[in-house]
Structure P
Amino acid sequence: MRRVLLVLAVIGAALLTLGTTVVSEVDAAASGEAAPASLAAGQPNVVVITLDDMREDDLRFMPRTQALVGGQGVTFDNAFSPYPLCCPSRSSFLTGLYTHNHKVWSHQEPWGFQALRDQQTLPVWLQAAGYDTVFLGKYLNGYGTQPAPDGSAPDSKTYVPPGWTDWRGAIDGGLEAGHPQDGGTYRFFNTTLNDDGQFYLEPGRYQSEVFGDLTAGIVAEQAGDDRPFFLWANYVAPHHGNPDEPDDPKPITRDDGKKTRFVTTARPARVKGMFDAQVTEAPGAAGEDDVSDKPFFVRELPPLNAAELAGLLEVTRQRAESLAVVDEQVEKTVAALAATGELDDTLVIVTSDNGYFLGEHRIRQGKVLPYEPALAVPLLVRGPGIPAGEVRTDPFTTVDVAPTVLSAAGTTVDWPLDGKDLLGVARSGDRGWRRAVLTETGPRGVVADLDESGPELKPRDPGPDAKRFSQGIRTARYLYVEHASGETELYDMAVDPDQLDSVAGDPAYAEDQAALARVLDKMRGCRAGACSAPMPRSLRAG
């Protein structure tokens, strides 16, 4: 394995003592002892670990990550993916822009990887600021098969985006069948990386474990350099993928006669069954009896029957098992940073590209819509100047990552970032939820495919084919959404955190609904600072 073997013995020794270190650090935080908060001389390293389709409440399956990152840093309780879909979300991470400004509207054609203008991105800016920049894992959907954006090739299987010093991106395809290194991003035991223009494949090993070892090697290699480094490590788990496994749910007939085909992740044999006693039902198992207040494409979904609930339980358990493996890799990463003496000088961020439905609002599986299971993501941050074991309630979105990392690096860019620098909030505390979070979706065709386990929704009246079929505003108290079909939703999350009963049109909420509609109108096409302008005082918190 390239550039890894030299450090595995050191990392192994660090892991043997890390459990004791975790306990002592957590105990120190609980007893009120102050953790060192002085900044290291110069620019800190930055390590961002992104998971795929991980819900906020999935953190319960990652105790090491909670202790080592959240316990030694801050947990943002209100972290969101404004457009909860892989490719748009990752494009927002890279650019600091809302989707209506970077214009990667979907993972599907004609968007995906090829739609991102990659000349102005976070790695480009950090490299200009003196950083070595390293990428590992899943990039944007279509990478490998779609054309290279610079026109250099009809596909992108060897394309290295600008700004990356060291590139190890998983390709979605592009190699002919039978090629000795033919693998794929979603083939968990057969993943092909474009390793700086050369193919890298370690067949038969579980992807997350490979990524963890590669990350440890990258940290060790970078530690010998006098330049700070930025590492973006992207795990595919708990996203669904191959191979099919014997315990995967079989197709199930819904109550309307259509088929549910649950999609599952893959995991190594050693973790199978480890959460069976803890996970006894899917998060959305309680169901929603009345969906008359939901948009038409949700109203058409039948309740989940008993067989579907059993299948969804298996999906939930498999996702948890895959997360347990990533949890081990986060521990391995922290151990590598500690073993090389880089931990105290490194900003570590753990998050997800979007959340995921597991039965809520009758959506069997999927994302896209701005209900809380899809919109909310985990976000843990530790590093220089960040106190241990604290919680923040100010909103932190995918769009905010780039400006926050740039701030930590001590640099600015001449580029209209929509996001907000939240490094000060992480270090010093909340400042009050004063701005709205804009939520967006792609066109009708993307929304129609929101349920990954069922047939595409084809209602009688699909409504206009707007570029953004659904747009909304998330505040501390409300979720307000307008759909191109003319339907409107409003949820008072102070009394209805599960968003079961829309109060849109309720006279008691008329004033706030009107204020939310005005904020949404101002934000639909916002740019730069206008995207974080303060809301009216009546809608603020803190």
Structure Q
Amino acid sequence: MVRLAVREALTNLVWAKVTSLCDVKASRNWMYAAKLDGEGVDMYDAATALAESMIKLGIAIDGGKDSLSMAAHASGEVVKAPGSLVISVYVTCPDITMTVTPDLKLGDDGVLLHIDLAKGKRRLGGSALAQVFDQVGKECPDLDDVPYLKSIFESIQELLSEGLISAGHDISDGGFIVCILEMAFAGNCGLQLDLASRGKSPFQALFAEELGLVLEVNKRDVDTVMEKLHAAHVSADIIGHVTKSPIIEIHVDGLPQLKEETTHLRDMWEDTSFQLEGFQRLASCVDLEKTGLKSRHVPSWVLSFTPQFTDEKWMAVSSKPKVAVIREEGSNGDREMSAALYAAGFEPWDIAMSDLLSGRASLREFRGLVFVGGFSYADVLDSAKGWSASIRFNKMLLNEFQEFYNRPNTFSLGVCNGCQLMALLGWVPGSQVGGVLGAGGDMSQPRFVHNESGRFECRFTSVTIGESPSIMFKGMEGSTLGVWAAHGEGRAYFPEKGVLDRVLESNLAPLRYCDDDGSVTEVYPFNPNGSPLGVASLCSPDGRHLAMMPHPERCFMMWQFPWYPKE
């Protein structure tokens, strides 16, 4: 089992192009009841196996944390935790774009390969299947050939560097059937699989948590991949292919073992999670997400512009527009925002509210203000209320903010907590449209309240950009794309329907949540907070001031996106 832990520690590295295996470092955490009889020698044997494996792989251990008192007296008996070893590994990754994820991507062009580190063994000891039957088993999987693991690692690295793998997953957590189902669920597709039992039972073939990898490669590259693996003395078998049709068919030795729709199996897979979610979220929201999974498809993103890096001539300018990145106690989005502003050609300044309150900094020297996201004052006073109070109840500071707002050559942006702050100050949609809650206390001012689901939502969702006066969305109108949303109180609330009507008539809600078809929606979870008509942002009538609930600064470079259509 120690060698199994070694392999599992390397799994996360297999699917990313790294410098070399020799540069990998590891930390270990021993958890044993070392004071009890027999536990010390077990730990010694485990340490010996670990050392032998690491020496053969050329990996150094540079630290760790141990818990050697994993036993306690309870109700007159000793309760002992099972001895375990957790290994974490890390290494430099020169190109983070050269990574492979488990989701199947190639549709009918995908071919599935199996690399078997167990060399035909199918041991069920310690497996999830054994636990279901209230058993432990007699023999558990292990890494019997450490140099073979090294050869496989190096072969996968070569295939990654040549872009020959589109998806990959390991088998040792749940067995073959769990591995392949997870890949199909994530890719929202089907597959046809035919495994060779090698004289083992179907249970062993499907549920043994032996060491191994499943790769998806394009059918045009299968011969090339097989040749490269063969040259490295790595054995691989073609076990099936991917299908666009969402049907999962699994055979063992040609005999059918499973044929079912992907959506039905995924419902079974997710059922326990949704039951737990029922204790944390509004039941209707849980049902909407569960039902909606059946009809999910690739989001229909459209760009009305071509993303480009900022022109070098603007980056080289010595005097750039100065933007104050304002943060309060609990803010945590300031560094990402500063990086995004710098990449866009601005000169970002880190300004804390205490700098403004003490007079160490003044808004008069800045062309732009950005109020960042986070958990200002831990959100214990409702989101951004503590932040707004530090401005509203300081007359000198309130005047300084109002002077900045009214100065015609300035702009401001608020994200998440910053969005809530700008609403509370009455900066969006502005006194011409709603009340000015910050200055006059007019309760007709739109603001942002608790999510309809009743909980904090952190999701990658889609938004569409409409016509508006907002200067930050010029040239982006008609686009639909993905963005992170992370908030507990992001539902746009309009105390008076007339204010919402005026906002819509004046196009002051430029950003809206949308579904996979790109249509504006109020349906959860596409709309993570329940905002009416999908409202995700508000801007001032002159377009200089914009507040939005999603976090655009979290994905302003393509490698930061968790997903995007390749085309």
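Derivation of every value follows stated rules applied to the coordinates shown; laboratory data play no part. The structure presented is a predicted model; accordingly, all values stated were derived computationally and were not measured. Cβ atoms are built from the backbone, for glycine too; each structure is taken alone.
A few remarks follow.
- Structure with the greatest value (metric volume of the Cα convex hull per residue in Å³, set P, Q): Q
- Structure from which 2.3 was derived, distance in nm of label points 7 Å out along Cα→Cβ at positions 266 and 378, options P, Q: P
- Between structures P, Q, the calculation of mean count of other Cβ atoms within 10 Å over residues 218-225 yields its largest number for P.
- Source structure (of P, Q) for relative contact order in percent (Cα under 8 Å, 6 or more apart), computed value 21: P
- Taking distance in nm of label points 7 Å out along Cα→Cβ at positions 162 and 346 as the criterion, the highest value among P, Q goes to Q.
- Ranking P, Q by mean count of other Cβ atoms within 10 Å over residues 138-145, the structure that comes out highest: P
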